[in-house]
Structure 1
Amino acid sequence: MTSSFWLILLAVLAYGLVHSLLASLTIKAQTRQLIGSMTDRWYRLGFNIIAVVTLLPILLLPLLLADEKIYAIPLPWVIISVVIQLLAVMVLLIGLWQTGIFSFLGLRQAFQLGDPPPTHMVTDGLYRYIRHPLYTAGLVFIWLLPVLTWNLLAINIGLTVYILIGIKFEERKLLREFGDSYTEYRRRTPMLIPGLVIPHINHKS
């Protein structure tokens with residue numbers, strides 16, 4: 001294990017912490033108090049820009065710091081792993097299309113005239129089988145990289161921890177927004193793995 005492993009892991013976890021705080025309802029409410037109703041229009045786009053700008057330097061760290069290879073998937077298995085990665089990218093794109101890619105990016109909120117359409121729960125398509133297909137696709141993609149180094153392992157571990165913690169915060173927001181409808185959806189629909197439903201303890205969020 002290289003010394004850069006811990007530096008990269010710490011950087012990813014710090015990124016995840018800041019990203020989760022910015023995504024919280026509390027920070028958004030505080031921002032609304034500061035700049036008013038414009039928050040609803042620009043917050044999502046600004047959030048995504050900050051997320052990308054702060055993530056790019058972290059993704060460059062594996063290239064800039066000393067590293068060692070852990071393994072490389074040999075033929076023919078590497079072909080299978082790449083095909084599964086491509087399928088994961090397709091799932092990601094389909095999931096974004098279902099939820100509205102322009103809304104996800106914040107472009108609709110920022111540039112569409114008039115009030116946005118009411119938010120609704122998406123439970124069909126991919127969301128019929130898992131609650132978070134975008135996260136599932138992302139995890140499959142990063143863990144099937146054809147070559148894994150210690151630096152990439154640090155990024156994978158950090159992103160996985162961030163995703164799992166982020167899901168908990170996201171589901172609390174969804175429970176607040178949709179109440180019993182989301183509770184019932186969560187009861188019958190797996191979180192990340194199709195067919196794997198883990199019972200939840202219901203509580204007030």
Structure 2
Amino acid sequence: MNIVVIGSSGHAKTVVNCIEKEGQHEIIGFIDSFAPIGELIYGYPILGDENNLLSIINKYNIQGCIVGIGDNWQRHKMVKKIKSITNTLHFISTVHPRAELAKGCSIGQGTVIFSHVNIGSDVKIGNFCLINTGVIIEHDSCVGDYASLAPSVTTGGNTLVGDFSAIGLGCNLMHKVTIGKHCVLGIGSTLLSNISDFCIAYGSPAIIIKKRTVGEPYL
């Protein structure tokens with residue numbers, strides 16, 4: 001399938017690597033509003049921005065796309081924008097060949113699973129998620145739509161990560177804990193108890209520091 005990558009920054013480049021290693025799709029180029037048309041990134045050209053998307057689809061016979069934006073809320077906004085422009089593009093997912101997926105797990109559309117991820121049995125990963133390098137998600141857990149787990153996150157079994165939540169580098173989640181929607185768990189935290197929606201927490205053990213709003217930057 002001919003595809004385009006939406007975005008061309010650092011995160012998009014890691015997505016390109018994953019797609020190339022998987023070998024299921026042909027990358028035609030990037031869609032980016034902040035880079036000059038024709039600029040080459042890893043040999044792939046900037047084709048234009050979202051306003052040119054329909055003409056790019058027709059010109060290059062594009063059938064699919066993947067949104068290479070690391071921020072959960074900005075990724076959501078871009079997906080929404082693309083859907084408002086066209087309903088013909090398929091949002092692909094990509095799984096690095098060095099990831100391990102156990103029986104019974106499921107991966108939503110638009111989700112990226114990076115290298116050395118280990119996903120246990122009957123885990124459900126939502127749509128447009130980022131599961132970064134070295135993440136371990138144990139059995140019967142669930143990750144909501146547009147959530148992201150940074151490198152080296154480890155969860156116990158039966159954990160739940162809510163929609164749009166961001167789990168920082170190297171965090172550990174005890175089995176059966178729940179993180180609500182639109183939460184942020186800070187780098188290196190150890191979570192031993194549930195966190196409600198719209199919270200920022202960190203520490204070992206992690207405690208809630210303050211509330212946050214929809215779309216508030218978390219990096």
Structure 3
Amino acid sequence: MTRNLFPLAVFAAVTTIVSLSTAQSNEIGGMVGRTFISDQGVVGAGLPDSNIHFGHGLTVEANYGRRLANIGVLGLSVELPVVINTDEELHFGGLSQAKSFTSYFFAPSARLSLLPSGAFSPWVSLGGGVGHFSASSRLESGLSNPSKTGTTTGVVQLGLGLDIRVIHSVYLRGEVREFSAGEPQLNVSTGKTRYYNLFPGGGLIVRF
């Protein structure tokens with residue numbers, strides 16, 4: 001019985017490997033959008049407005065993805081998004097915090113797509129990696145920033161998106177990604193250990 005099943009098992013394994021290899025594909029893409037961070041209350045500020053208000057920094061993303069498998073109407077891919085918030089302005093009445101900061105997120109992720117070869121393909125992405133915040137050398141008051149300006153933290157990434165075919169290998173992509181990261185160096189205490197960086201954006205991807 002076992003000897004009879006062995007050739008069938010080998011055949012099934014070879015068929016699976018071949019189907020996975022033929023389903024593999026690559027993609028590169030670029031997105032642009034904004035990063036949104038909710039206002040944070042400063043502990044013990046004693047001001048009429050004790051919140052730090054965050055601007056909506058111009059944000060860009062470069063992404064490489066590779067399809068690993070097609071499973072019926074589902075596609076499984078690995079992706080490597082790099083997201084840079086170029087200039088997140090900060091406003092606080094105490095004038096003691098950095099004027100702005102730049103953030104960098106790199107979060108290797110798994111992406112599950114519905115109808116991956118279709119004209120419209122929604123997807124969800126989940127992963128994690130590393131983030132870095134680089135604060136301005138100047139405070140909002142205009143004085144020099146006396147604190148360290150760099151902070152590195154782990155991040156968790158959750159994304160939702162939709163790919164729409166334009167021509168054979170070029171797609172429009174709209175997406176929303178949230179990066180849960182540690183606290184940047186703000187020179188004030190907000191009592192928070194995690195910050196949620198919400199990035200809605202859009203752009204083009206090319207598959208090859």
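Laboratory data are not the source of any read-out in this text; all were calculated from the coordinates shown. What you see is a predicted model, and the numbers here were worked out from it, not measured in a lab. Cβ atoms are built from the backbone, for glycine too; each structure is taken alone.
Which one of 1, 2, 3 has Rg and Dmax of the Cα atoms in Å, as calculated from the coordinates, equal to 17.4, 54? The correct label is 2. If relative contact order in percent (Cα under 8 Å, 6 or more apart) comes out at 11 when worked out from the coordinates, which of 1, 2, 3 was used? Traced to structure 2.
As an exercise: FRET efficiency 1/(1 + (r/R0)^6) of positions 47 and 183 (r between Cβ atoms, R0 = 25 Å, to 0.05), calculated from one structure in 1, 2, 3, equals 0.40. Which structure is it? It traces back to 1. Here Cα Rg over 2.2 N^0.38 Å, for residues 39-158 alone was calculated and came to 1.42; which of the structures 1, 2, 3 was it taken from? Computed on structure 3.
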